[in-house]
Structure I
Amino acid sequence: MQSRNAYYSFKNGEKHEGQSFFPSLADDKEDAYQNGIVYYISDYGNIGRRLFLKPLPRGANFKPDDDIRIDHGYVSFSTSESEYRDSQTKKIETGQEEVTDTSGNTTYIPILEKIQAIVVTKTITVTASVSTQLWSKNVTGQCSVHTSSFTTEISDSYEEVTVEGDERALRHSVYKDSGEPAFFKSGPESDVISKADGNIGI
């Protein structure tokens, strides 16, 4: 920890032109950086994103500071639904009524009936999720990586469209359809685990 603090102090000194007064500032910063590095081994390869966290070099003659293990759990699925109902009405002629006036003239008046149709659009969202566990074994006591877990999700939606009532009331034709999330075609299990792998960074 002292070496890392020294590194940032030297780096701050460089920003303020400290090398004008301390010619060895750049070398001191590099020494502090090298002394502050924490080396780890992991079954997931290079997962370190921190400045001072590095994978143990191949063939190193010293032991790692940390042993990190990653485990993905089972992929689970959940669904949620929302529904939108669009009510449409129309008056249609169902017949004619004969009407005779006082002069004996006969006319025909259309008989109108109000009809109704409801377009039901149901949106279904399917979510695939996986929990990832990170185990950290602090071998030398120098590593600040802690055992932790996180959850990764991917989602996709599709619609189911149906019509209730009299379809003659529709203002325009309705494409009644049912589908499934596109990610089912590509394999959601591998997709969500790939995303989880991308989230592994310590």
Structure II
Amino acid sequence: MNDDNQPQRPHPLKLIGLAWRYGGRTERRLISALLFIAIPTLLLPVLIMFLSIPPQEIRQVGLALIVDFGSTIVLLPAISDATLSVRYFESVGAEGWLAPQEREYFRELVRYRKSFGGEAQIPGSVKWAVLYLVLVLGMNTGALAFVLVFYPRLGDWTAATFSVFQIPLAVMCAVLYRRRVRAHLESATLKGFRLAELRRTNGLRDRRLG
């Protein structure tokens, strides 16, 4: 494809600003909660440098945080779905930041969401987002707490033991979310919306609704 036809992708911070600008009360609350969790999490690596713990234990904390960050990324689609309003998608399309096939899909997504009325949220999206936000908060604080509590007993196996619990939980949540996405795509098809067809014909990823 010619580079001239490629959409110009904005900086992620600008997209967050647009999500806030065009979001309603529900979307803004979720964005605030996500940022409230994300900022301290990003500062955790700095915090552990000031803790009076041996280098071996710091290494275990770092490894546990890497596992935690990976798990958090897996859960982000379920959270972000509920933070993006239909006005956000309309604005992104109007700015020319989407490829033609993406614009077609998101126009159909806006139609589908507006069919629910109210704040045009897909049923269950907010509850899933809140649940996953709680999980992310628990995982972020749990990574540090797990190592500090269990390192004296587990030693160099502490981070590995943490991952035994963390990774399956994240995978299970991702699988449940994908099943929810597919269920909504099937429901949309039955109602006459072309979301599933546009994903398939345009090669769009099917791991999220937004």
Structure III
Amino acid sequence: MPRKIPLQHTGGMVDESLKARTDLLFVDLPKSGELLEVVKVLFGRYRCLTQSRDTEPSRAEEIRHAEKTLQLIDELQEHLSKTPESIKAQIGLYEWRLNREFNLQPFGGLNQELNDLRLFAGRALNDVKQWKSKTGERPKQEEHDLLSQVSSLLEHEGLTKLGSADLASKILRSEGVRVPEDPAKAREVILAVRKREHPRD
């Protein structure tokens, strides 16, 4: 049975907190307080991005949801078309009291909007069906970007490239972010990110 489609995270409260054990990793660094505040902002941004990514529905879920939308539009319009005349009359009365306009077809505007929605949702569904399917493990671009960003901050504080990669990896892993533990492999990830961001450098 298909799972209930999740509500994709698109914003809200930003969590910039770090664990006490993570704070301790900054103690021996120059300007540790300023650096810690910048890193907290980076973690907050990372968490927002990954919450959106991790709650994104699959391609099949997107298609099923759009198909269900089209079905519900048809069902609603059919249901409204069978509204008893007495109910229509009462709706018209309340509309008159509110707007001083009498409408013999109280659902006319809604039906037009539903027709437009059916048209646009149908076109969107056809487009989505042509897109490449989202299969396999979700990419870890956000994790790798965060590793590169934190490492860059540490490099500017005087750490060596390998040393900054090592400490950045420890900081991220302390917060449960899965990145390479080995400093050399962490450095490889960082270089790959920077090559992607600055391909001509």
With helix-only ellipticity at 222 nm (-39500 (n - 2.57) for each DSSP H run of 4 or more, over all residues; to 500) derived as -25500, matching label from I, II, III: II
Of structures I, II, III, which gives 1.18 when Cα Rg over 2.2 N^0.38 Å is computed from the coordinates? II
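Taken together, the values in this text are just the output of simple stated rules run on the coordinates, not laboratory data. Just so you know, these numbers come straight off a predicted model, no measurement behind them.
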